[in-house]
Structure I
Amino acid sequence: MSLEYRGRIIRAGRATGEALVSPEPVSFYGGVDLDTGCVAEPGHPLEGQALAGRVLVIPRGKGSTVGSWAILRLERKGLGPAAILCERCETIVAVGVILAEIPCVDGLDISQIRTGQTVTVDGDRVQVTPSA
């Protein structure tokens, strides 16, 4: 059974990818290795996971405003997420996705989305398909 959501567009766009879900915020500067695109924050639930081509599902971002630049750098190196979904998108992520042109939607209840599910973002619409 598919789930469908509508949220607030932070950066419009269309993307499909495998969900990578974290119950904790992500710091893009310091918490993600900018050379590999993998979460590097020790003890983080996504530690060691690659962001590239996946739909990152997080409550919000955290950390330094340099995180916006980090999102842009990841995208330019082909290591950025296909899209980002947030419960509440704060300024760091918002500026980063706008600069990097990564689709982003917030105002979502992310509690039903699981890592490995297929997620399609199209404007303010988000469709989640269970993994096979």
Structure II
Amino acid sequence: MEDINTNEKLEQNDESNKETIKKIEDTLEKIKPFLEREGGSCEFDSFEDGIVYIRMTGACEGCMYVNQDIEQGIEVILMEEVPGVVAVRLAEEKEQVKEAMRKIKEESEAYNKKIDEANKNSEGNN
């Protein structure tokens, strides 16, 4: 039974993820004309852990204002339009972001372990 429930949950998550990706792609299509006015554009790369990864193209590729355009434009719009989006990053930064998230998770787990040990010690002293 557990396998069926697990498979059903995976299918539901996959379907939900497909819907989210469709909303992301639709929203990016609305944003593109504004970027194209300046000779650039963007392409959807992937959506993982709430983060949308995009590739900037044309004049936007390598532009010194690309991070501003992403953070103050694309990211704000996607976060407003698509539930579950928490950030937008360049596809080239994906491995760096994943590594940072891995480190944060490890540090958080170590911190929680210390708190649990401290709580156990204080309970034993009472």
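A value of 20, 10, 7 was computed for semi-axes √(5λ) of the Cα gyration tensor in Å, for residues 50-89 alone; which of I, II is the source structure?
II
Which structure, out of I, II, was Rg and Dmax of the Cα atoms in Å, for residues 26-73 alone calculated from, if the result is 10.5, 31? Please report the intermediate quantities before stating the final value.
Values: I: 9.7, 25; II: 10.5, 31.
That value comes from structure II.
Given a value of 21, 16, 13 for semi-axes √(5λ) of the Cα gyration tensor in Å, point me to the structure among I, II it was derived from.
Working: I: 21, 16, 13; II: 37, 22, 12.
Value 21, 16, 13 for semi-axes √(5λ) of the Cα gyration tensor in Å corresponds to I out of I, II.
Quick check on the output: 20 is relative contact order in percent (Cα under 8 Å, 6 or more apart), derived from one of I, II. Which one produced it?
Among I, II, the structure yielding 20 for relative contact order in percent (Cα under 8 Å, 6 or more apart) is II.
Computing helix-only ellipticity at 222 nm (-39500 (n - 2.57) for each DSSP H run of 4 or more, over all residues; to 500) gives -4500 for which of I, II?
I
For structures I, II, which has the highest computed value of distance in nm of label points 7 Å out along Cα→Cβ at positions 82 and 98?
Looking at the calculated values, the largest one is I.
Out of I, II, which has the highest value for mean count of other Cβ atoms within 10 Å over residues 66-73?
Biggest value here belongs to I.
Readers should treat all values here as calculations from the given coordinates under stated rules, not as data from a laboratory. Just so we're clear, the structure is a prediction, and the values are computed from it rather than from any experiment. Cβ atoms are built from the backbone, for glycine too; each structure is taken alone.
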